[in-house]
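Scrolling down, you'll hit the structures one after another.
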Structure 1
Amino acid sequence: MGKKELKGFIKERHFTGLIAPGISFSVMAATHMAAMSLTKVAYMISVKRLSLIIGIIYGYVLFREENIKTRFLGAVLMLTGFVMVVMAN
């Protein structure tokens with residue numbers, strides 16, 4: 001963006017749509033770092049990857065995405081890896 005476009009962006013308040021995603025990302029980053037300091041990194045990352053399954057379900061239910069079986073199979077494979085990591089200790 002040039003100076004002129006940036007002034008218009010601020011003046012017309014186009015940035016207001018960026019506030020909620022920005023706050024959400026900040027909270028995610030803070031809780032991510034806090035969780036990594038509280039537990040083993042492998043556990044925390046494995047649990048974080050479980051959000052993929054929720055995202056796949058949202059994609060199917062809300063947006064009627066195609067090839068849901070393939071995506072879900074990949075997510076189940078990741079879930080299996082998570083279970084194996086947890087059971088190993």
Structure 2
Amino acid sequence: MRPGFGRADARVKLVAGDLTLYDQREGGMSYQSAQDPRLHFGLGGCTKVDTLEIRWPSGMVTHLAGIASDRIIAVQEGVGIVPRKFPRVPR
């Protein structure tokens with residue numbers, strides 16, 4: 001956690017072709033608040049994610065590669081991609 005803050009951030013780096021994108025997921029925003037926990041990356045014409053790096057608040061780092069585009073995935077710290085039912089994404 002950052003000093004002086006009561007929440008931690010998971011930081012994500014995505015590389016697809018010549019595209020490099022960054023985002024972060026913040027937890028513990030406030031009492032009774034709700035936010036979509038998913039991160040969304042627009043890949044343009046890229047058909048796959050070359051590498052996905054997640055830096056967890058604990059300091060652990062997860063590296064994933066070769067993920068097809070137009071997918072919703074769930075990633076668990078220390079495990080990697082885990083099965084989870086999501087609504088179908090319209091094309």
Next on the checklist: Suppose Kirkwood radius over Cα pairs in Å works out to 16.3; of 1, 2, which structure was it derived from?
Outcome noted: 1
Next on the checklist: Quick check on the output: 39, 24, 13 is Cα extents along the principal axes in Å, for residues 31-78 alone, derived from one of 1, 2. Which one produced it?
Outcome noted: 2
Checklist outcome for this item: For relative contact order in percent (Cα under 8 Å, 6 or more apart), structure among 1, 2 ranking highest is 1
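Ranked by mean count of other Cβ atoms within 10 Å over residues 15-22, which of 1, 2 sits at the highest value?
Values: 1: 9.2; 2: 13.4.
That would be structure 2.
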Item to check | For helix-only ellipticity at 222 nm (-39500 (n - 2.57) for each DSSP H run of 4 or more, over all residues; to 500) computed as -26500, the structure of 1, 2 it came from | outcome: 1
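Every number in this text was worked out from the coordinates using simple rules, so none of it is lab data. All values derive from a computational prediction rather than experimental measurement. Cβ atoms are built from the backbone, for glycine too; each structure is taken alone.
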